[in-house]
Structure 1
Amino acid sequence: MIATTFPVTVFTLALPQLEQEFNASLNAVTWVLTAPPLAAALALPVMGRMSDIFGHRRVFLAGSIGAGLTAFLVAVAPSLPLLITFRTIGQVCGSATTPASLAMIAAVYPAERRLRIMGYWSLAAAGSPVVGLIVGGPLIDAFGWRSIFIVQGCLIVVARGYAWLVLPRMTPTRRTQLDVRGLTALAVALGAGLTALELFPQPSARPWAIAAAVLSAVGFVAFFRVEKTAPSPVLPLDMLRVRNFSAPIVAQGSASFVYQAGYILTPLMLELEFGLSAARASLILVLRTGFFCVGAQVPSRIRGLTPRGSAMIGTAVMAAALPVFAASAWLPALALVVVGNILAGYGNGMSSPSLTTSVVNAVPEDRRATATGLQQMMGQVGAVIAITVSGAIVAAGHGPGRFSVAFLVALVPAFLSLAAAGLIQTNPAPSPDAAEDASASLQKADDQS
């Protein structure tokens, strides 16, 4: 996890270097940040379903190999289009490790221990940006942005060897069909929708944005029609009736918007408005991820704190960080930037393990990687939307006020995340269980196929 994802955050500090080296605009180089998570979001359901079918260990190792190879290609990319391409392929490969690792955790640990283990998983996921910021910030200042991908490639080689030795081999292969039609329709719907959002702020591209939005709507209609009759669907529609599956997924997407908005806006604000170097800005951003690690351990250590309670507290704390950030840009006040990072990190740390645990516990065993892939997909979609919206607001405005507006806009998904977290059931009724109904129908369809 750390090896495949650590450049994601620190790479925002390299945007000024990319603009200068490739003689490109901020909107153009932002595709380095938006295209990889967009492609990863589209790939996550595929990787999750493949993990359930072909084995979690096998898919995890294959994804890590692909991520390692592309890291070295990124380090020698001669142009901006190739840089975006290699980064996108690398993040797609790395996305395979997420649902596979979560499914392996669920297979090894009983339900009563999963919240604590998910906290450790979240700590590792949060530790990845810490490594990136601590190591990558000084590397970018001293040797340029390419050096962080050389380090990443070497880390993945070591991590892959260790994973080969320790990952469990007990996950059976699922002999069933891969829902290619459903996955294709979902990819078209999401890809076209996010493309429309990316193009809409540009007046000259607005007709294309409208066309993409229409294509997205058609894609979603096609997806749900396909899923009704698919023998082994990506998303059994009965699962949407399971509140502890659907509510955490909505909360995840909204919370990711809030968290990623801060991640893209804060380093830009520190460099453009406060005049800090990449290394100094990375030290402030470490606080966010450090407190994420602290918050991730809280839900399993406070007796009586339910996943619903910790998710609601975490999303509320994240929402509270946004006006603090807005004030820090307007005044300006570096101390408030520090406070905002602490609140955002701690809040997301509290909510993330609880949301993931709720999803894992709500679905049948043979759908865990698929379900967590869909959940993480929503997180990636939220992050891509945040990058697009925040980047458009900053690019269209002038002075510190543009950052204040961008932070306040993020309050809308923050409140949506809080409301969705409140819908999680603390003790869901064991029957009738839509998840069991969906599992039974899937098993029947698999037997017939």
Structure 2
Amino acid sequence: MVNKVFAVTLLLVVIFLSTAPVLPVKAEPRTHLQDWLNANGYTIDVWADELGIEIFPKGEYEATLLYEEAAYKGLNKVGFYEAGTTVYNQIFSGPDEVGTKKQFTATNTFGLYLDSPDGFFFSENALQPDGFDHVLVYTDTEKPSGYVVSFEDLWNGGDQDYDNLVFELTPLSKPPHAEFTWSPSLPKALEPVTFDATASTPNGGTIVSYDWDFGDGNTTTTPAAIVAHAYSNPGTCNVTLTVTNSESLTDKTWQLINVARAVKHDIAIVSVSANTPHEYPGRIVSITVLVQNNGEAPETFNVTAYRDTVPIETLQVSNLDIEENTTIIFHWNTSGLTPCHNWTISAEAPLAEDINPADNRLVDGSVKIKMFCDVNADGVVDIFDVVLAAVAIYAKPSDPRWNPQVDVAPRFGYIDLYDFVTIVYHYGEKCP
């Protein structure tokens, strides 16, 4: 009897087991996501390669819906929010199909959210209502500058398959903006022109090069935004600027620049003269220089008087107008100079771009620094000097007989016996 009962019981167990439904074995977390990635060419390890990113930098992005596998498909919504705010901006909604692309601009750092019937979940784990990490972020191996983002849409992670909604998040690289100005606005040939591209913007990264084509056959590449160039000839030139940013993106702009005929610059030294052909050491010799502007523009320039190659004095002439001339007087202090030496007197007015530089310098005569009491500067104090002194005695500057070379002793400004006696005293002295 017992054996019959056991046999019946065993038969019933076998029948139950053969007719009972087979329960599925729960997959390891993220396995479904790994399978999909493998099948679609992504070399991502869902366990080892997760970046842990919760907040993304501001900028322009494109989001591409890659995959949805969820009971809530058609109900889930994905968007972004500015970090620290509750302002939500939807990217994908339920009706969006795989392959849908959406672009958006985040003006501040931002996080991602999933609005699921099972809850409202965030990329920032501190905000998760259930304390579960619902968002995985990976480097996009197809677009290394972007990300692959996957969501789990069930409360407390549910089956943790993370393939409920998968999308690609790619920063959009904008090309730089090229812009430039130039100065002077109406340049002339041979005149330096400053080109300024500081208004150009990189739109991401930095500008690494400015490529200039000046439209006259000359080009240059520089890391600096400001460059100078001079045109050899007048005409209209097409100036092209190409800027490249650190993301290797470029932008180009061009403008026409009208280059006028070069202005002729021509300053001439007309004459150089001294107020005396000879003078005693320690006295002042006046040197008069006449300069003229023979060019086509007002000029400001320096004029230097010389004794041999030694500068005497430099004076500035300001805004000398076209076809005008002016007189400059230099005061040469002869103190300390050795007597019995002839100095060649000249004047020079150098001017950049002068079309006739040969007339910028003029040599005109000499001045002898003579021995004391050598009135006629012949190198010896003799009877001729005494006679000249006798002729000028008792003369004043207003007198026709006045000879300043005889006025050698106090009281100066009047020739008297002291001057005559002084010259006689040095009688016979000669230059070495």
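Read the figures in this text as sums done on the coordinates, not as results from a lab. Here the structure is a predicted model, which means the values were calculated and not measured. Cβ atoms are built from the backbone, for glycine too; each structure is taken alone.
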Problem set entry | Test item: Rg and Dmax of the Cα atoms in Å, for residues 92-347 alone calculated as 21.2, 60, pick one of 1, 2 | 1
Exercise. For structures 1, 2, which has the highest computed value of distance in nm of label points 7 Å out along Cα→Cβ at positions 180 and 372?
Worked result: 2
For this session: Given a value of 4.5 for distance in nm of label points 7 Å out along Cα→Cβ at positions 68 and 396, point me to the structure among 1, 2 it was derived from.
Result: 1
Exercise. Where does the value 2.0 come from, among 1, 2, when distance in nm of label points 7 Å out along Cα→Cβ at positions 148 and 164 is the thing being computed?
Worked result: 2
For this session: For structures 1, 2, calculate relative contact order in percent (Cα under 8 Å, 6 or more apart) and state which one comes out highest.
Result: 1
Exercise. Which structure, out of 1, 2, was helix-only ellipticity at 222 nm (-39500 (n - 2.57) for each DSSP H run of 4 or more, over all residues; to 500) derived from, given a value of -3500?
Worked result: 2
Exercise. Looking at structures 1, 2, which one was Rg and Dmax of the Cα atoms in Å, for residues 244-403 alone calculated from, given that it came out as 16.5, 52?
Worked result: 1
Exercise. Upon calculation of semi-axes √(5λ) of the Cα gyration tensor in Å from the atomic coordinates, which of the structures 1, 2 produces 106, 23, 17?
Worked result: 2
